[in-house]
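Engineer: What follows is a set of structures to go through.
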Structure I
Amino acid sequence: MNDRYVSPLSERYASREMQYIFSPDMKFKTWRRLWIALAETEKELGLPITQEQIDELKAHAEEINYEVAKERERMVRHDVMSHVYAYGQQCPKAKGIIHLGATSCYVGDNTDIIIMREALLLVRKKLLNVMAELAKFADAYKNQPTLAFTHFQPAQPTTVGKRATLWLQELCLDLEDLDHVLGSLKLLGSKGTTGTQASFLELFDGDHEKCRQADAMIAEKMGFSSCYPVSGQTYSRKVDTRVINVLAGIAQSAHKFSNDIRLLQHLKEVEEPFEKTQIGSSAMAYKRNPMRSERIASLSNYVMADVINPMLVASTQWFERTLDDSANKRLSVPEGFLAVDGILDLYLNVVDGLVVYPKVIEKHMMAELPFMATENIMMDAVKAGGDRQELHERIRTLSMEAGRNVKEQGLDNNLLELIAADPAFGLSLEELKKAMEPSRYVGRAPKQVEEFLTEVVNPILEANKDELGLKAEINV
């Protein structure tokens with residue numbers, strides 16, 4: 001297969017589980033399950049279909065004769081009717097009742113919904129596992145002071161664990177969105193060629209209630225609570241937009257995380273995992289490039305850009321349907337899921353192997369802390385009898401001098417020495433250094449981590465504990 005294009009989503013990024021969900025095997029086996037559900041429903045509602053016919057359909061539900069279907073499609077140029085024909089070849093007794101009253105979208109669209117639900121469930125599982133690992137990381141480093149940044153400029157300190165809760169909270173929001181969309185998915189049902197159920201009304205001799213029952217019964221047999229109450233030939237393509245929006249939301253969160261990790265790796269404070277035999281650069285042997293985080297960002301950009309596809313499809317459908325959705329859906333929906341699957345595997349792999357360097361973090365903190373401690377220093381000096389307004393002006397002037405020493409001359413921050421030498425403060429260097437304990441400046445960060453994990457995250461993880469325990473493998 002080295003002489004033709006192969007998608008990197010399947011070769012490099014997505015898991016086998018996600019690839020199977022969008023495989024021909026999954027698709028065509030689901031078509032057969034839908035045909036069985038339709039036949040059973042029609043039999044239960046009084047049409048002359050025998051149990052023997054249904055048993056025959058069930059006996060061959062998993063044995064798809066692909067070559068027969070492919071040969072037939074070359075002749076008739078219609079994928080659904082080719083598979084109806086192939087199924088009929090295996091089921092001669094049931095041949096005449098396969099797809100009875102249905103249009104192609106009965107199997108095509110209902111299968112699309114079923115596949116998206118299965119894919120969302122796998123995404124949900126992986127998302128929960130990333131959340132669980134991030135929760136462990138946040139808890140482990142809830143007390144580790146670190147420089148916080150606004151505008152990527154040093155700001156009031158936080159803790160490593162508190163920063164992790166920011167990543168985690170965004171995933172909580174993504175889970176809320178995912179669960180909302182997952183819980184609202186419905187089947188198309190058996191709506192017919194323009195959504196009027198005219199063929200089923202004919203089959204059921206004008207009995208409107210049986211048409212309504214058919215939808216409900218098919219939905220139940222396929223594991224759904226209901227069908228969309230009205231449709232054209234297809235379910236509203238806005239459903240695809242809602243689903244891909246969920247994926248794009250996860251991509252946004254993952255991209256933000258990957259940016260932070262890449263910046264932290266530049267600072268040498270936190271690193272993504274780097275294997276013993278891994279090569280960071282073909283030219284510079286010493287380099288440790290954050291390739292996993294870069295890949296998260298790259299795939300996330302792809303998923304966020306993918307959002308426009310279902311939007312365009314949904315907004316340009318004509319009346320009851322047009323077929324200009326087909327080629328786009330075949331690409332944009334599966335590839336959005338395959339990419340997010342790869343993103344979450346990478347995210348889990350990175351969080352599971354994050355390396356924190358407390359000594360580097362402390363070094364960076366102590367270089368900036370004198371500036372951040374000036375408010376406390378000023379209050380101590382006021383308690384010792386100093387004038388607050390005068391001290392404020394003195395500390396501003398000394399801070400500017402210390403800043404120039406650092407930026408223009410490359411010297412260490414000597415603000416404490418400058419303050420100790422100023423008699424207006426009445427504080428010794430020893431006294432000033434006692435104020436340089438980073439944990440004094442992190443506010444409620446450690447308690448915020450505890451509260452967030454206890455009140456928000458742990459209940460989610462406990463409710464989904466059967467989904468946890470995944471380990472992510474990445475291909476390259």
Structure II
Amino acid sequence: MDGYVSPLCERYAGKRMKYIFSPDFKFSTWRKLWIALAEAEQELGIAISDAQIEQMKRHIYDIDYEFAKAKEREVRHDVMAHVHTYGEACPDARPIIHLGATSCYVGDNTDVIQMKEGLLEIKKALVTCIASVSDFANRHKDTATLGFTHFQAAQPTTVGKRATLWLQDLVIDLETLDFELSRLKLLGCKGTTGTAASFLELFEGDTEKVKALDSAIAKKMGFEKSVAVSGQTYTRKADYLVISVLCSIAQSAAKFSNDIRLLSNLKEVEEPFESKQIGSSAMAYKRNPMRSERIASLARYVMCDSLNPAITAATQWFERTLDDSANRRIAIPEAFLAVDAILALYNNVISGLTVYPKIIERNLNRELPFMATENILMYCVTNKGGDRQTLHEAIRRHSVAAARVVKEEGGDNDLLDRILADKQFDLTEAELKSLLDVRAFTGMASQQVEEYLAGTVAPLLEKNREFIGEGGDITV
């Protein structure tokens with residue numbers, strides 16, 4: 001406990017995502033890439049024996065980290081340190097490990113593999129969230145609630161319709177994730193400056209074998225193809241595009257969390273709060289929306305972190321410069337770890353969100369009289385023969401007076417009582433009640449929920465059914 005440990009690992013991210021960016025995953029993938037290289041070279045005529053390859057396969061996971069650490073202190077090169085470490089475990093294969101390759105062969109290709117696995121893990125969490133928000137929207141599609149523009153009372157909507165706005169953002173994120181996942185490519189084996197010169201020499205000038213080697217490695221590692229051209233590294237724009245997907249998810253989650261925090265203040269909803277949970281060390285009665293606040297906090301980090309790959313991509317010199325390395329070791333894994341935590345929190349909050357219809361109704365009824373005035377005006381003109389301008393002025397005066405009672409005296413909104421008592425309107429209580437039917441104010445909200453869930457979300461969930469899970473664990 002005497003050294004810094006990332007809270008992303010200790011408090012927030014899930015086990016699978018932490019494994020994807022762990023030393024075990026990274027360095028065993030390096031070894032798998034060296035095996036793929038050796039197999040492909042053997043298939044294309046290089047003198048590599050089956051025994052050498054089998055020996056390499058037997059030692060994929062037994063990594064001597066202490067030996068590697070000591071060797072890196074000696075040679076000041078992480079890839080060569082692990083070449084030596086693998087060679088110690090595989091003495092017969094030692095002469096052909098890393099044959100013709102540069103460091104980026106294992107480094108960059110592993111980075112792409114980690115991002116692919118990370119995106120698949122994020123996809124599971126994202127699809128699970130979409131399913132949870134869809135269920136919530138369907139349950140509350142008819143629950144009328146006060147709408148807000150500028151966080152000022154506006155025309156009513158429904159709780160379910162508001163949830164479709166959260167849902168739509170997540171659907172866009174999933175579409176973007178699938179697109180970036182579909183075009184993610186390995187670096188392949190391109191050599192020190194991307195010209196494949198070392199492999200061309202290895203195959204005695206046979207360009208077709210060089211291309212076949214590149215293609216074979218991609219397929220052995222689970223990719224359709226590698227990038228068409230590169231320097232020593234693949235373009236760092238690829239990192240930016242992947243992290244942009246995570247940034248987009250963070251934006252969606254932050255918007256959701258902000259809405260939940262505001263609604264919590266209005267006492268209309270409440271995120272999960274456990275029986276022994278403490279909301280405040282000082283104020284024992286508090287039930288702070290800490291999970292939504294954590295979403296907002298982590299999302300802010302991811303959105304800022306997305307600048308890292310953008311600047312890295314912009315500042316690469318010619319075929320290779322190493323100022324990307326230290327930054328990428330931090331920026332890429334932490335973006336994945338943070339979004340993994342964000343989506344676990346999102347699913348936890350929406351799945352356990354308590355809605356308070358009575359409070360929602362009370363808040364709506366407090367503002368509904370003002371919103372009903374246009375309907376009252378039109379009804380009294382068309383059905384009662386009233387003068388539009390005269391009634392408009394009467395409504396204005398009554399609204400000002402009612403607002404004064406609410407704001408200055410802390411009283412109830414008595415606008416409707418004032419209108420009912422005003423003979424100019426000639427309204428009965430029954431007529432006024434019919435004009436206040438909340439269904440007349442929510443428009444197509446319920447129908448829009450039904451159509452969006454059926455037309456967009458249901459087919460998407462059916463297509464991605466294998467990705468739906470139970471959501472990640474919340475440890476704190």
Structure III
Amino acid sequence: MVAIKTRAGGETLIEQSALDEYRSGLGGETLTPEDAAYEEVREIWNAMIDSRPALVARCRDADDVVHSVNFARANDLLVSVRGAGHNIAGNSLTDGGLLIDLSQMTAVDVDEATKTARVEPGATLGQVDAATQAFGLATPTGINSTTGIAGLTLGGGFGWLSRSYGLTIDNLLSADVVTAGGDLVTTSESNHPELFWGIRGGGGNFGIVTSFHYQLHEVGPELLSGLIVHDAGDALAVLEFYREFAAQAPDELTIWVVMRKAPPLPFLDEAVHGTDVVVLALLYNGDMADGEEVIAPLRALGNPVGEHIGPNPYVGWQQAFDPLLTPGARNYWKSHNFGDLSDETIAVLLRYAGDLPSDFSEIFIAQVGGATSRVSGDATAYVGRDAAFVLNVHTRWEEAADDDRCVAWAREFFDATLPEAIDGAYVNFMTAEESGRVEAAYGANYERLVAVKGEYDPNNMFRLNQNIVPSGQQ
């Protein structure tokens with residue numbers, strides 16, 4: 001017998017016979033806190049999250065997912081869904097409920113002839129990149145290879161290739177989804193079109209995706225990429241130049257700004273390690289000679305304390321920031337969208353960059369625009385098509401004793417940058433406490449999302465996310 005939380009917050013006892021019947025129909029294994037593998041399996045990327053599911057269902061295929069959803073619905077269980085477990089909010093874990101774990105479903109099948117790929121939801125970006133780059137192909141994803149493809153896609157997805165080819169969801173052709181009713185449906189522009197609209201930015205609100213079908217593009221395998229590192233004392237001049245340069249940059253070029261303590265990069269003098277720096281991280285998705293010409297003004301700017309730019313394998317560049325984002329640290333993020341970087345915003349950035357709460361914290365400014373902005377704001381659930389930059393206040397530290405101080409710093413910074421921010425928010429950067437911000441994050445698309453939720457998950461089974469609440473539900 002197992003005691004599991006219900007959707008309403010109570011508890012139900014699952015008789016051993018019912019549990020045995022469920023297990024017998026599952027191709028994968030189930031785990032409870034008594035099992036030796038439980039502690040390892042329940043770990044996720046953000047060490048601030050310490051939830052303990054009562055039951056873990058390790059699914060191997062779509063049939064296992066259907067079986068688990070039917071079991072959860074029949075017993076009115078509180079459900080969470082995990083792909084690779086990288087979400088900042090920790091919504092992939094439920095405390096006392098049923099965890100439907102997709103992390104073993106990692107297949108990536110590439111069709112070179114059609115330049116498409118089918119990807120299972122437990123795959124990481126690194127696994128997707130490795131499989132697609134074997135054919136010189138890629139689809140736009142994020143910047144950290146350990147991120148899960150499922151969560152990234154369902155929230156929108158942007159990274160180094162997005163200015164060239166759009167968001168991850170702009171390259172999604174179809175998806176197989178298990179609905180709250182236990183139906184496995186294929187959704188696309190022509191089949192269940194409202195569901196397809198909703199999963200492209202609406203998160204995991206409408207069902208569990210068991211397969212994504214992506215359009216791929218010819219990429220690399222080597223691209224011009226790298227870092228230019230400046231001392232923080234030059235940050236004002238760097239940001240002012242960056243603001244103007246980014247506004248005129250071609251779609252092939254993407255430049256992100258990172259403000260942090262300098263990590264011990266091999267091309268930096270040891271005296272620079274641990275000092276405050278502003279980093280220009282860039283990738284040019286095109287002819288390298290053209291790229292060298294385009295970025296020449298960036299390389300001529302000021303007096304960098306270090307530079308490392310050249311031909312790099314795309315797969316390698318996608319892993320370049322992994323050492324700064326390893327699992328096991330405590331993480332808390334806040335985020336805004338910006339149409340531009342005003343003098344006022346730059347002043348706030350400089351003030352808080354000079355007072356980082358830990359050696360591992362960073363402020364990064366992601367350049368978007370380009371192809372991402374040439375899609376109508378109502379074409380998908382994702383909003384923020386008018387954003388030129390996305391700010392991520394990435395607070396990261398090691399000891400629980402520092403939680404209050406580091407979280408307070410991030411919230412204060414978030415509030416200080418609010419006056420210049422534009423509407424919308426990237427839901428993948430939102431923490432669990434920001435449920436009150438969900439409606440504002442989706443703006444004009446929110447009511448349509450509520451309608452989709454009402455059709456495919458009227459009882460809000462899939463609620464552990466940036467939740468879109470069905471009409472009539474609390």
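Engineer: One of I, II, III was used to compute distance in nm of label points 7 Å out along Cα→Cβ at positions 43 and 131, and the result was 3.6. Which label is that?
Structural biologist: Only one of I, II, III returns 3.6 for distance in nm of label points 7 Å out along Cα→Cβ at positions 43 and 131, namely II.
Engineer: Let me ask another. One of I, II, III was used to compute distance in nm of label points 7 Å out along Cα→Cβ at positions 27 and 451, and the result was 3.7. Which label is that?
Structural biologist: Structure of origin is III.
Each reported figure results from applying straightforward, stated rules to the coordinates on display, with no laboratory input. Not measured: the values here are computed from a predicted model. Cβ atoms are built from the backbone, for glycine too; each structure is taken alone.
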